[in-house]
Structure I
Amino acid sequence: MSDTQKPWNSPMPEPQFDLMRRILAAPSPVGLEAAMTYGVLKPHFEGFAPDSWQLHQFKGHAGVVLDTHPGRDDLFKVMIIGHADKIRMQVRSIGEDGKIWINSDSFLPNVVIGHEVTLFSEDPEAPGSYRRIEGGTVEALGAIHFSDPAQRSGEKGIKKEQLYLELQIHGENKKQQVENLGVRPGDSILLDRPIRHGFSPDTFYGAYLDNGLGCFVTAEVARLIAEAGGTEKVRVMFAIASYEEIGRFGSRVLAGELEPDAIIAVDVNHDYVAAPGIGDRRMQPLEMGKGFTMSVGAIASEQLNRIIETTAREQGIPMQRDIVGVDTGTDGMAGVLAAVDCVATSIGFPIRNMHTISETGYTRDVLAAIHAITHTVQALDALPDPHREFLDHHPRLDHAGALGHQGSDKPETGQDKQ
């Protein structure tokens, strides 16, 4: 395959970009993920999955799993996990002046001020039926004129308790006007910002790349595996989890139910090179535009990582190593949290402005992740015995060879050429 034929070296085709945009647009706050899983991904899966594949559904959450070999517990089971839940704000209380006081959840209070949102409210008269209210904005001070000098200078920030939803309520009985809409504490609020192409080539931006992107990658890997004729020795479970943003709870249930032998989590990562103000922290130089990322450390399996890295090198797919310390911070932890013996790692792509309304990504990094995971699954399927591969080949540092000084010449490696 020439460089020009490698998808990760070309712009993302517009139909594929449109699928990514539709997945990311689905209103799926924590606990209400079905808009993405059942509204977008389930019909998408059904459009290409062979008849022998099965979609698993669950009672306690709206996660779904597309299974290539249902019931075949004898096969080596690989679970690829994206999570459908979005960070959401919630109604906290309603003031006499018509202000709807809200929780900011995992958003910094200052990044949501002034932005348009949609409030999703269950109809009190028809439980299970939801309505949406558009046209509101998140506010805190109302105007600079009402802030104290420390806030004007930047010495003092906005507290999360100051946030409220402005619905332009006026006139008499302002609180009653809001209550007449059926708005209640606990109602979910999402930022209203669609995904758009960015100014720079192959970039895009908008709200909630975390983690509709992981779901998009998981779905595209499923499609490519189906188009390639499936797998023989490996049972692949393409999982779309819930509850990640509140503690990786959904994925640990999926792992506990289906007991995978390997987990590959797919989630966004940080562009540390572009992140302002963290240079003195000496973070690893992950950078948007340099390929997908692979977690090293925590519970990440060196054996699984070796197969991913070898496969990426053989295919010429650009890759970056991400140091994760004691916790991957992703659904890669699902196996150990569910007490399931499995190898695991986490794949990502550097984005900027995470947990803001203007998250920014690079389509070629996303394509690199899609094809790296696809080729990794195929490499696992080509092993003589995937079970024994991981049982018998744990790295032995007591077998490490001595390494001497290598000189100062910079070698021209395949990785450098990419």
Structure II
Amino acid sequence: MAAAHRARRWSFGGLVLVVTAGLVVAVFMSFVGSGASRAGAAAIAAQTWSDEFDGPAGRGPDSAKWTLETGGSGFGNHELQYYTNSTSNAALDGQGHLVLTARKNTDAGLRCWYGQCQYTSARLNTAKTFTQTYGRFEARIKIPRGQGIWPAFWMLGNDLGTVGWPNSGEIDIMENIGREPHMVHGTVHGPGYSGAGGLGASYSLPGGRAFADDFHVFAVDWSPNSIVWSVDGTTYKTLTPAGTNGNKWVFDHPFFLILNVAVGGDWPGSPDASSAFPQTMVVDYVRASGSATAGRPIRGIGGMCVDVAGGSNADRTPIQLHNCTGNAAQQWTIGGDGTVRALGKCLDVAGGSTADGAVVQLYTCNGTNAQKWTYTGARDLTNIGAGKCLDAKGNSSADGTRLQTWACTGGANQKWTVG
């Protein structure tokens, strides 16, 4: 379910200042991903931005990448914290992590909307330093816990200062409220579907486990045709323009990233006697990739396009070659996690087969190696699970030729051009 009691979470005064400042996009081109979370898969897409949070313990976030917001306005939700730019609330731990800490306030002079501030915390954004349209945005995070604690990893449109919220759009990649330790929410907000009417879903860990007990990877894969939410590689919600019930789809322009830990507010409620402080959100990395190849065709033998048969997004829909039409069934988002996606689902080897001739299909993204692909300098598209190449059956370039996996031969029917 969407966050039913959630109101807007932006500060108009604070964010207009940073949004209207100059925007600088840092571009780092790499065809190989890094980190344990990649599960051995090389990234096909360009990594466009990242922060791995390497540095000495006690150092603040990199000011070339992040702006620390300050204030205790309540941020439209009657939140209780005052956001500071102090390293007591946001600092590296010297082990490759950024730690955001919510604390009880000890500064009698610190004023919030309701009087003397009860808590301090941190909120940082990339509005001055990095924005992007489409691609994969992910972070590996260990969230805090407790009643009244509200951690989030999210995005806002860079036109916030001119068109206002919710017309600028908001993409919440991950939100948690402390009274739901096993659950996170992914939501979008736009004109006609904002606040309590936001569109999205929730995801719960199996067995009722708490998200605060370990790190998890929270991601969205965003293309012109869809926004797809996942946790640890498992998709739990796909939203397309048709899902806004006739309201305007505003996810077609650059957005920037935000990390924060709020305390209290209309949705999570206030801390109570069970809430312990300090509480920390530990961030292992934040990465963006895929804009260079988001929503692009993949062409093979005879210049034919990789196509989802019939334009269907049903599980097990075959993948084929087809004359290039430019429609959504041929627009592929190449994720930094090695997935190749169209219509909100993943390019998949049926049954995780390693046999020659295994069917390639569209299937709900599930994080398995049957859905992880490596794009080589030789233009092979190799499935990680099978160690075999995407192959046009029978060396054919005819309309409707089915795609399969096969031992890599270097043949023209196994060569692919992205974009």
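Read-outs throughout are calculated quantities, based only on the coordinates presented, and are distinct from any laboratory measurement. In this text the structure is predicted, and so the values were computed from the model without any measurement. Cβ atoms are built from the backbone, for glycine too; each structure is taken alone.
For which of the structures I, II does the calculation of distance in nm of label points 7 Å out along Cα→Cβ at positions 122 and 146 return 3.2? Corresponding structure: I.
When mean count of other Cβ atoms within 10 Å over residues 138-145 is computed for each of I, II, the one that comes out at 13.8 is I.
Out of I, II, which one gives 22.0, 76 for Rg and Dmax of the Cα atoms in Å as computed from the coordinates? Please list the in-between numbers first.
Numbers: I: 23.2, 81; II: 22.0, 76.
It was calculated from structure II.
When helix-only ellipticity at 222 nm (-39500 (n - 2.57) for each DSSP H run of 4 or more, over all residues; to 500) is computed for each of I, II, the one that comes out at -500 is II. Looking at structures I, II, which one was Cα extents along the principal axes in Å, for residues 258-385 alone calculated from, given that it came out as 47, 33, 26? This figure was derived from I.
Between structures I, II, the calculation of Kirkwood radius over Cα pairs in Å, for residues 66-241 alone yields its largest number for I. Calculated for structures I, II, FRET efficiency 1/(1 + (r/R0)^6) of positions 338 and 410 (r between Cβ atoms, R0 = 30 Å, to 0.05) is largest in II.
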